[in-house]
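Next come the structures, one after another.
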Structure I
Amino acid sequence: MNKTPPEPSRRIISRELVVVIVVVGLAIMGMSLLGPVMPLYLTSIGVSPSVLGLMLATGMAGMVLGESSGGWLADRAGLKLPMLIGTFLCVPMLISFVFTRSIGLIFVIFFFWGIVRSALFGPGRGYIGTNVPLSHKATFMAIYATAMAASRSVGTFTSGFVADGLGYEWMFVIAAGIATTAGVLVIAGIKKNQTSKNASQPALALPTDPPAPAVPLYRHRPFIAQSVVAALYFAAIGVMPFLSLKASEGLGLPVTQVGVLFTIGAVVNAVLLIPMGRLADRRSKRVMMAVGLLITSAGMAGIAAATNFAQLAVVQIVGSAGGSMFGPAAVALLSENVPLRRQSTAMGIYGGCEDIGIIFGSAVGGVVWSSLGPTPTFLLIGTTPAALGAVMCFALLKEKVTRKTATAQIAGT
């Protein structure tokens, strides 16, 4: 009698994968704890909106280096080293915020914190790209992103309460404690040091898994096109820190409600990411990306027009739904076009392009905010790049797996 084969997800899920997701989730939680209140803390010590935007952009410039080099390091030295860098080395960076009010030193701290905090993101997604088959990549990228969204919701929800109850300085101490906990988990839970370069073909690999391209990544057209689209999407997302200023200074909302607004976005992501990932595996990843960008563009326009908490909450839901459609489909499509031995490197460079988009959004957003105000900021820097990214999806991106083939592959596993 033939035995029923185990479910694909049970073959793919391993203890190490769970540890990777938990560690990256804790890192995201620590960052999200600071996200909603960081602009408020910096303005409270005399930082202007334009300088605030430059500080955030400096941190993202560090993340470009950290995320790209972290992926490269994982492909060559193994997963554990960049994960340790992304956890333990964050602790002194975070504590440094408590002991300085110098604008110049804060710029330096932002830069080096950006490098170390992002070292684990490329390896995290690269681990999934290396070990999960083509027909399930968007789903598992969505599971990964859902865990990140859940962690983000915990961080953003508690940030306002902690800041109101204990003060801004305690935010950095708690975030440092979270980073330390994540580092301990890396030591205890990641035993292997296998590099992506030597990785074997994942279980349930499909005949459509792509061969290695004959050209390096910097000349690989699908990779370049997707990286540009990612930069445009994250340029739009880069203005989101200014939602804190619009809500608190523009509309007079308390810090607690600012945290709730960010939590709403994270909760919507947590609810929609896995269904959107499954849909991307069965339908067109390219179309999912384009529609998600258009919805994000509409959400940014809604933030520009909002005049109260309820309206901001609604457009947060809309924008987050667009991000849930775009994210898993984009990373899965990228992984389809990159060979196994380059997964972490490609994810790191792709993440660096995301960071470049955020640099543009936060830096230019600060300048536009100071000169023109909040409404033009969200329209010009939020709505426009997302809409342009949707056009590029339809014009430049292609899929190697058709909707019919993808559905048949999933049904057959």
Structure II
Amino acid sequence: MSRIIMHIDFNSYFASVEQQANPHLRGKAIAVAGKAGGDINRSVVTTASREAKARGVKTAMATWQAKKICPELIIIPSDPQKYGDITARLLTVCRKYADDLEQFSTDEVFIDVTGGAGNYFGASMMALMIRRDLKTACGSVCTVSIGIAPNKLVAKLASESVKPNGLTVVRPSDVEDFVKSRPLADFCGIGPRMEKRLAEIGVTSVATLRTLPRAQLINLFKSYGTWLADAAHGLATDVLEDDDAAPKSIGHSYTFPHDPHTIPEVKKNLLAMCDRVAWRLRGQHFVASRVSVYVRYGDFGSDGCAKLLNIPISDGLTISQNAWALLSPRLDLNRGVRLIGISVSDFKTIKLPVSLFRKDRRMQRVVVALDRVQTKFGQDSWHRASTTPLPDGLSHGFVTN
């Protein structure tokens, strides 16, 4: 028996939460960007309201560009605590109906309703009850789109197909035709780069993707080719991952207040971010085997790369050294650095091996002591001297060649 999977996705999430909290913002073009106390004018749009989207404002658009397109746009700094509260309410409501639940992101969840709903008619009625309960718990402005299908891939495609406030049911017999009707960009797993690569080999739709033999896709894209061949026919997993499962990656990014053109400023902020990532990593008792780094320039071009490590790591300095080794050969300072991001992944829960060198063992003990300080006094309770701002004319002595 096939499963019945439901995908529930808030519409224009952060913006809707802000409009629900402040009635004066309802019906107006608003965008959530940056954070309280930051320079909103140098941020990017996290979420645009429906009214803003209708005027051409898009997610990830620079705020100055969004204001140029929509002069009346109201920009609201993000409020993670407020959004976390609404996410908790979403999970509370969905757990009442779910056989199993997987939180996919801050504003969307998958739930398995096979046992509770019994069939697709029952699942449709359940979706209406969930929508009613969410309206009571979160407010009428925080609407959701819901997709119901035999697996997660098709359920998400279904919820994306009608927005806002949609309800789309795709029965097993309708999967092939429904999937064929969706643009490649709607598939969770086909981003802009992959869409461009597919276009280069003549694949611009699901129909043309289906014409390529599975063996050819595997030859071109390795294991991802297997996923493409299955996705083209709506074949995917119906198993939900525990919503309390370990994260797949831990990262941090920073938008500069201006576009620096010097190595010391970029390197200093990269190290500070790596310390934050390392603190979160160790807090969950992980070590990481992959480091990824990303840069966005003043002209809004971007670049990124990743590296698989032979020895797992968990301290900020080592993460920073690996990230800088990746970033420095491809960094174009002439374009000005607008944003840098760092993330680690491929987690293990093993303990780090004890080093043979006294200096390394001492540093490991220092890291343990600093973790205790942060646990008691907070994440910002200590900083490296090399990341502390100095008066004009003084330097931390970074090597720049």
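Looking across I, II, the calculation of helix-only ellipticity at 222 nm (-39500 (n - 2.57) for each DSSP H run of 4 or more, over all residues; to 500) that yields -25000 traces back to I. When relative contact order in percent (Cα under 8 Å, 6 or more apart) is calculated for each of I, II, the greatest value falls to I.
Where does the value -0.50, -0.61, -1.25, -1.33 come from, among I, II, when log10 I(q)/I(0) by the Debye sum over Cα atoms at q = 0.09, 0.10, 0.17, 0.20 Å⁻¹, for residues 146-289 alone is the thing being computed? Traced to structure I. From which structure (I, II) was semi-axes √(5λ) of the Cα gyration tensor in Å calculated, if the value obtained is 39, 26, 24? Of the options listed, only II reproduces it.
Where a number appears in this text, it was derived from the coordinates with a stated rule and is not lab data. Everything numeric in this text was worked out from a predicted model, so none of it was measured.
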